[in-house]
Structures are given as structure tokens and as C-alpha cells.
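So, here come the structures, one by one.
Read the figures in this text as sums done on the coordinates, not as results from a lab. Computed from a prediction, not measured in an experiment: that's the story for all the values here. Cβ atoms are built from the backbone, for glycine too; each structure is taken alone.
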Structure I
Amino acid sequence: MQKFRRLSSRMMTRLMGLFALLICVSLSAQERPNVIVIYTDDQGTMDLSCLGAEDLITPHMDNLVKSGTRFTQFYASPICSPSRASLLTGKTPQRAGCPGNAGASSRSTQGLAGSEYTMAEMFKDAGYRTGHIGKWHLGYQSEMSPNAQGFDYSFGHYVGCIDNYSHFFYWNGPNRHDLYRNGKEVFYDGEFFPDLMVKEASDFIRQDLSQPFFLFFAMNLPHYPYQGDEKWLSHYREKGVAYPRDLYAAFLSTQDERIGSLMEELDRLDLREETLIVFQSDNGHSTEERAHGGGGSAGIYRGAKQCLFEGGIRVPAAISWPGRIPEGEVRDQFSVNADWLPTLADLCEIDLEISDLDGRSLLPIINGESQETQHPEGYCWQFQKMWAVRRGKWKLLGNPYDTSDRGYTFSETYFLVDLERDPAEQTNLADQHPDVVKSLEAQYQSWLREVSH
């Protein structure tokens with residue numbers, strides 16, 4: 001019965017979108033902007049030179065961020081699959097049914113259910129061509145594949161990480177090849193995956209310039225294995241950048257150049273002013289063994305990927321559309337990646353049913369009309385045994401673990417932070433403000449009951 005209700009909700013949303021398309025007179029499909037979402041993988045909170053990283057060379061990402069509006073308090077999930085599920089559905093990972101990483105086997109049922117209405121389906125219903133290029137990591141079964149989730153075209157890998165030259169997944173079990181085009185396995189032995197991404201994305205964009213496109217450019221950089229261009233490895237070593245920062249930095253600059261190549265393609269086709277671009281990392285930098293224990297940076301912020309301290313979930317994010325989005329502006333309001341779905345719907349004048357979403361349109365904030373967060377009621381996260389609630393200046397963590405130090409253990413049940421005074425999350429105020437702890441814990445428990453049904 002529950003499955004039937006989800007399917008019915010999805011069907012109703014699509015029918016409403018199609019109906020709105022038929023009656024909409026403000027913008028035809030041809031007049032709507034193209035949309036590209038550039039989603040990087042395990043990029044640290046402060047890892048752009050325009051954010052103050054003096055040891056990094058990232059001119060193309062810097063130019064993209066400066067060409068629009070960037071966010072200083074933008075949050076995602078602490079790991080890959082939940083972050084992508086939130087982005088594409090406008091919901092928390094728990095309500096999207098993807099609270100943990102998707103399975104890496106065709107037998108696994110973990111991932112984004114086909115009954116969820118995705119960003120790709122929204123754009124497709126509005127007359128867009130839809131393409132996914134790069135990492136998927138939202139399910140291995142056919143009904144969870146990109147082509148089953150609204151993408152007309154898909155090229156990339158299904159699971160969490162691949163070698164960029166052999167395109168083999170190697171996390172668990174025997175090594176296996178993981179590269180697909182529209183569900184069919186393809187082979188490009190020895191070709192650098194980020195270069196293949198740029199080529200495939202360029203081909204997709206050029207395919208039909210009479211119709212607007214939505215492109216999910218889901219990069220697998222700077223996620224391990226670190227395989228940066230030799231020129232960047234040499235550069236950072238010559239500059240004396242220490243291990244493992246040198247490996248990470250080289251891969252990040254390699255990523256930057258490929259983003260630059262994609263921007264150059266838009267310029268060649270005279271499409272930049274007609275293209276709305278969202279840029280974001282999926283979560284904080286990794287300190288896993290296969291990431292050489294680190295390399296990325298969260299700046300002053302505590303934590304890293306796989307935890308709910310700021311360094312795990314506060315990510316670089318920006319939106320750009322020349323002539324339509326304020327240029328060179330900064331917004332400090334608390335926002336989350338689930339907000340992109342309703343925001344893009346607003347900007348593209350697509351009628352979207354938002355009552356079932358956790359995301360809120362950021363357009364009032366982007367346009368400078370709102371001085372407050374779109375989430376005054378707060379927001380909740382849960383990952384494994386950890387959980388967190390952010391409301392206003394307060395953030396309460398339950399069962400926290402700090403992955404910036406893999407040997408770290410935490411015995412205190414609650415960790416309360418005043419982020420205005422202590423953005424680095426160094427001082428636990430739980431004993432000083434038991435009323436705040438009680439209120440935020442009650443909010444978390446209420447949210448948990450809601451998403452558990």
C-alpha cells in the first residue's frame with residue numbers, strides 16, 4: 001500500500017508538470033535556460049583559491065563561482081549517495097529512501113527508488129533533453145539506473161569509485177569493470193575518465209541546440225584514487241606542498257581544467273548566457289585510507305567526510321546565470337542541497353508541486369529579498385548512529401564522531417554548539433543550555449518518527 005501511495009504521488013507530480021507545460025505561456029521550452037549541475041566528489045569545504053586556499057590553483061572554478069552567487073553556509077549529506085538523492089529529489093535522504101550509500105551489486109536493493117520524482121524527470125516533463133555524465137552511485141538495479149530516473153542519455157559508472165584509466169571498481173570483492181552508456185557496458189581502456197566526461201558532455205550538448213538541456217555533470221574528482229595530471233603533480237611538489245595535500249591538490253587542479261574545458265565548449269557554442277549552472281561538492285573531503293588519510297581541507301571547520309561536524313557537511317556551493325543571477329555576491333543564509341530542485345524550478349518557471357519536499361526555493365535569498373534562511377524551523381541529519389539538528393545559531397549533535405582524526409572517539413552523548421560564536425565547533429555547551437538541548441532533541445525525535453513511516 002505504501003508503495004502504491006509513492007507511485008501515485010510520483011504520477012500526480014508528473015501529470016501536474018505536464019499540465020502546467022501545456023498551459024504555461026510565460027516561458028516556452030525554447031525560451032527556458034539550459035541547466036548544468038556540476039557536482040564534485042569529496043571536495044573540501046574551503047578547497048578553492050577564491051575561498052582563501054592559497055596553495056591551490058583553481059582558476060576555472062573560481063571564475064564560475066565569481067560569475068554568480070556563492071553560499072557560505074551551504075550543507076549536504078556526509079557521504080555520496082545520500083547527497084545525490086537529496087539533490088535529485090529535493091528531500092532529506094531519509095525521506096528519499098537513501099540514507100546510506102547505494103549497494104555495489106546487482107543484488108542490492110539499496111539506492112534511490114524508481115518511485116521517487118527526480119530533477120531529471122522534472123526537466124524532461126518541461127521539454128528538456130536530460131543527460132547524466134559521470135558518477136551515479138544511486139543504485140545498481142535497472143529500475144534505479146539513470147535512464148530509469150528521467151535521464152534520456154547516461155554515460156558513466158554506477159558505483160562509488162573507479163580507476164580513471166581502467167574504469168574498474170575495486171572497493172569490495174574481485175575487481176570489475178564499471179563503465180556504461182545507457183545501460184550498456186562500454187570499454188575505453190587507458191582513456192582518462194575526466195576527459196571522457198568532457199567529450200561525452202560536449203557531444204550531448206551539441207546533439208540538438210533547438211531544445212534546452214539539463215546536464216548532471218557528476219564528477220568523480222577529487223575522490224580517490226588521486227590520479228592528477230603529471231604537470232600538476234610536478235607543480236605542487238616543486239612548490240613544496242606536503243603529502244598527501246600534493247596528491248589531492250594535483251587532482252583538484254586536474255578537475256578544474258576539465259570544468260574549464262566544459263565552460264569553453266559553452267562559449268564556443270555561444271551558450272554561456274543561456275545556461276544556468278549550479279556548482280557544489282557532494283560532501284566534505286575524505287580522510288579514508290585510500291585517500292592517503294586526507295589531503296583536503298575544511299579550513300577552520302571541524303570534521304570531514306562521513307561525519308556531521310561542519311567539515312563533513314558544509315560544502316562549497318554557487319549558482320551562476322549571466323545577466324540573471326547576481327554576480328560576485330555572497331549569501332550567508334543557511335541552505336541545503338535539497339533546495340536546488342525548487343530553486344531551479346522557480347528560475348526556469350516550471351510548475352512544481354513542493355508540498356512533499358524538504359527543499360525550499362533560494363530565489364528570494366539569491367535576489368536579496370530575504371534576509372533570513374528559508375529553513376527557520378531548522379533541519380535534521382542522520383548518518384549511522386550520528387545525528388544533528390541545526391536551528392538558527394544552534395547545532396546539536398548526537399553520538400558525534402570526528403573523521404578529521406580517524407582515531408577519535410567521543411563519549412559525550414550530546415554536543416551543543418553556538419555556530420555564531422564557535423563555527424569551529426570546539427566548545428560543548430550542552431551542560432550550560434539544557435533547555436536548548438531538550439528542544440533540539442525533541443525536534444530530532446519528531447523528525448525521526450516522521451521519516452520512519
Structure II
Amino acid sequence: MPALDPTVASEIDAVYSAFATRVEAPGVVAGVVKDGGLAHLFTHGVGDRETGAPVTADTAFRIASMTKQVTATAILMLRDEGRLSLEASALTYAPELADLPLPTADSPPITVRDLLSHTEGFVTDDPWADRAMGMTPDAFSALLRGGGLFAQAPGVAFEYSNLGYGILGRIISNLCGQPFQQVITDRLFRPLGMDATVFDPDALPDANRARGHWRRDGVYGEEPPCPDGEIAAMGGIITPAKDYARWVAFLLDAWPPRDDAEAGPVRRASRRELAISHAMPGPARTRTVGGESVPVAIAYGYGLASAADPQLGRCLAHSGGLPGFGSNMFFSPDAGIGLFAFANVTYAGPEPANVEVAGVLHAHGLWRPRPIAISPALQAAAEAVAQAFAAGRLDAIQARFAPNLLADLPLESRNRALAELKATLGEGALARIEARHALAGRLHFACERGEAACDLSLTPGAESKIQVLRFDPA
């Protein structure tokens with residue numbers, strides 16, 4: 001895997017070093033994933049303050065709620081195998097819910113999709129769940145049968161629920177006849193080569209496990225590890241950077257959609273499905289972009305949050321926090337590059353650092369969408385428009401127009417606007433086609449006195465016609 005340019009790597013290290021100082025974490029590890037592997041690794045400090053063992057690529061951190069995307073992937077894997085339906089009642093696969101009273105007479109049953117997207121109606125439960133991860137199977141079954149779980153009716157609104165993902169873990173266990181931890185290990189981690197990734201903290205050698213720490217009033221203390229247990233599907237994974245880079249690469253490999261043979265334990269389409277927005281967590285957040293605070297719309301899929309960033313484009317992310325740990329993963333499916341950062345101090349929030357690092361990569365031209373292939377239909381339409389641009393009139397390509405085009409704006413009006421544009425910019429030629437997808441794009445014309453652009457959109461159908469044709473100065 002080619003390493004990042006030293007200048008870029010140095011700027012990235014400065015960002016993560018400042019983060020480590022700001023949160024006063026004993027240890028931090030962060031990585032940049034690109035082209036299928038780990039392109040850069042940052043390490044800081046120690047995994048264990050008592051022994052002074054330094055953080056390395058082999059030091060395993062608990063990543064907390066970043067586990068949810070893994071649990072969701074396992075659910076989609078079982079769906080692909082025909083073993084469950086996302087639209088089915090969760091009761092179908094978790095009979096422990098049989099006696100659970102719904103909050104209102106008109107409430108629909110909780111579906112598997114509700115659990116994946118946090119719309120099942122439970123209360124946000126981070127403080128409780130952080131300390132309840134080691135719950136036994138019997139205790140969890142008793143909780144599910146006991147009632148009192150609902151804060152509101154299912155399917156009404158997003159509310160983040162660790163309990164919901166605990167139920168997804170139970171569904172995996174019930175369907176497969178073995179603990180969900182073993183299913184995920186055997187069917188996801190091992191095929192991906194994530195051999196040092198576990199749920200049980202006692203399964204790792206002490207030298208390879210980061211110890212969680214709290215810090216209060218300038219004093220550090222060690223957090224006892226949350227034991228593995230029945231709701232660990234919401235946040236129990238412990239993984240080193242060298243393994244987690246494989247997971248991020250596995251997710252990134254799902255984009256773009258293509259004809260290549262499938263090469264992963266879960267098909268690419270299902271991995272992309274994790275990012276499809278199903279619920280809005282709340283009002284838009286603000287991020288600082290170029291010194292300016294801008295709103296960023298965020299929606300939740302299945303274990304991944306999707307953000308529309310004005311500078312960075314579409315970004316997928318999830319954070320994690322448990323007593324002793326804080327983590328974040330942040331990636332661009334369109335640029336094919338991802339980031340992750342783990343710290344071993346309670347609720348350290350690396351997301352701002354990852355966003356800043358993404359800005360560094362963007363400034364160096366690395367966090368940019370990969371070019372979209374130009375389809376034959378778009379190429380042919382663009383060449384026809386280029387001929388019309390050279391002629392200064394659209395008459396010769398009317399056969400390519402959809403019925404709406406001249407009804408929306410008559411031919412003479414379009415010709416007059418094109419003539420005025422060319423009078424301003426002079427003669428020009430098609431310089432490049434910027435595809436948005438197979439049936440739309442933006443054409444760029446290099447002219448004598450500047451650049452002209454044309455938004456072009458085609459109709460669906462066997463013989464695509466031009467339904468949008470709009471010229472303007474670039």
C-alpha cells in the first residue's frame with residue numbers, strides 16, 4: 001500500500017497529536033485507509049499507563065458503538081441468505097418479545113428494520129447500556145419479557161437505542177443457533193483477516209489490549225473493562241488498527257457499483273445498503289469549513305450516519321463511546337478514502353479530528369470524488385450538443401429532444417440564449433464531460449473569453465432523449 005506523501009502525513013499527524021493533547025488521552029491510534037489498505041498510521045502514547053506499553057498497530061481498543069455497523073452487516077447477510085426479512089416483526093425471530101405490550105392500541109409491531117434504524121420507539125439509553133453490556137442471556141430475556149421498554153410508538157421518530165441493537169444480536173443468535181459473537185467472528189472477521197478482533201476482553205493478551213481510563217480533576221484511573229455479554233452487539237468489539245483498517249477497506253470496496261465479481265463475505269449492494277438514510281436524528285449540525293460554520297444535514301441508515309457536507313461531499317460516519325474509550329470512523333464512499341481514530345479515555349470524541357483530517361486530504365486533492373464513467377448515451381448526447389454549440393443553433397439536433405424540452409422553452413428562445421452566450425464568450429469546443437450518473441452530467445466548453453457550461457439530463461428508456469439542456473457561463 002503506497003504511503004501518503006510525507007507533507008500530507010505530517011499535517012495529519014499534527015491534527016491527531018493536537019486531539020490527543022486536547023482530550024488528554026493516555027493513548028491514541030488513528031489511520032487513513034485508501035486503495036484497499038492502511039495508507040497511514042498515527043500512534044500516540046500508551047495503551048496501559050501502568051506498564052507504559054506504547055500504542056502500536058497491534059494495540060486493541062474497544063470501539064463501542066462502531067460495533068453497530070458490524071451487527072447490521074450480519075443482519076443483512078442473513079437477510080441475503082433468506083433467513084429473515086427486514087419488514088417482519090422482530091417477534092418472528094425473537095419470541096422473547098411475545099409478551100411485550102405495545103405502547104398504544106394502534107402501535108405497529110417492531111420490525112427488524114425499526115431496530116436497525118433506531119425507530120423502534122425505545123428511549124436513548126447510553127448511560128444505562130454502557131454499564132449493562134455484560135448482561136447474561138437469562139437476564140436479557142427477562143428484561144424483554146418485563147415490559148416498560150417503550151418511550152413512544154414504533155415507527156414515529158428516530159431515537160438512538162442500544163437496547164434495539166441488543167435485540168438484533170439476540171435475533172442473530174436465535175437464527176444461527178450460536179452466540180452472535182461467534183457468528184460475527186466466524187462469518188465476518190475471519191474471512192476479512194481480522195484475526196485479532198474479539199468481543200471478550202479476556203480473549204486478548206494483556207500486552208495487546210489498551211486499558212480504558214477515566215480522568216477527573218487531573219487524576220487518571222483505570223476503568224474496569226465492560227465484560228462481554230448479551231447486549232454487546234451494540235458496542236462490544238475490541239480491535240487493533242491493523243484489523244479495523246481491513247473493515248473500513250471492506251466497506252469502501254462496496255463503492256462504486258460495478259460489474260466485478262463479488263469478493264467479500266457480504267455482497268457489495270448490502271454493504272451500500274448500510275448507508276441508505278432511514279431516519280433523521282435531529283436538526284442539522286454545524287461544522288467549521290474554511291473558518292466558517294456551515295450546517296450539515298445528517299441522516300441514519302443501519303449503523304452508519306450519512307452527512308451531506310458542503311466541502312467534503314457525502315460522508316459516512318459513526319462514533320463510539322464507553323467508560324474508558326472514545327472512537328470515530330469517517331469515510332467518503334465517493335472518494336474511496338476513510339479515517340478512524342481510537343482513544344483510551346472515557347468518551348473522547350475523535351470526530352472533529354477526523355473531519356479536520358478529511359479537510360487536509362481535500363486540500364491536497366485526495367478527498368475528492370472519483371470520476372464517474374461516461375455512459376455511451378451521455379457521450380452521444382454530449383457530442384450532439386457540442387455540434388449544436390459550434391453551429392450556434394439547436395435546430396439540427398431536435399430529433400434528440402424529449403417532448404417536454406421545446407414545450408418548456410421554445411426553440412427560438414433557446415437559440416437566442418445560446419447566441420447571447422457565444423457573443424459574450426466567443427467560439428468554443430467541448431473540453432470535458434462531468435458525469436453525475438449514466439443519464440446526466442455537466443458539459444464544459446473552453447471558449448475564447450472564458451468557459452461555458454451546460455447541464456444535460458436524459459430521459460429513461462431504450463432510446464434516451466434530452467429532457468434538460470441548460471447553458472450558462474461557468
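Computed values, structure above
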quantity: Structure (I, II) behind the derived value 39, 23, 14 of Cα extents along the principal axes in Å, for residues 145-192 alone; calculated: II
quantity: Identity of the structure behind 61, 55, 47 (criterion: Cα extents along the principal axes in Å, calculated), options I, II; calculated: I
quantity: Identity of the structure behind 0.70 (criterion: FRET efficiency 1/(1 + (r/R0)^6) of positions 161 and 273 (r between Cβ atoms, R0 = 41 Å, to 0.05), calculated), options I, II; calculated: I
quantity: Top of I, II by distance in nm of label points 7 Å out along Cα→Cβ at positions 105 and 417, largest first; calculated: II
quantity: Given 19.2 for mean count of other Cβ atoms within 10 Å over residues 257-264, calculated: source structure among I, II; calculated: I
quantity: Structure from which 1.7 was derived, distance in nm of label points 7 Å out along Cα→Cβ at positions 169 and 265, options I, II; calculated: II
quantity: Relative contact order in percent (Cα under 8 Å, 6 or more apart) - structure with the largest value, from I, II; calculated: I
quantity: Structures I, II, by distance in nm of label points 7 Å out along Cα→Cβ at positions 201 and 337: label with the highest value; calculated: II
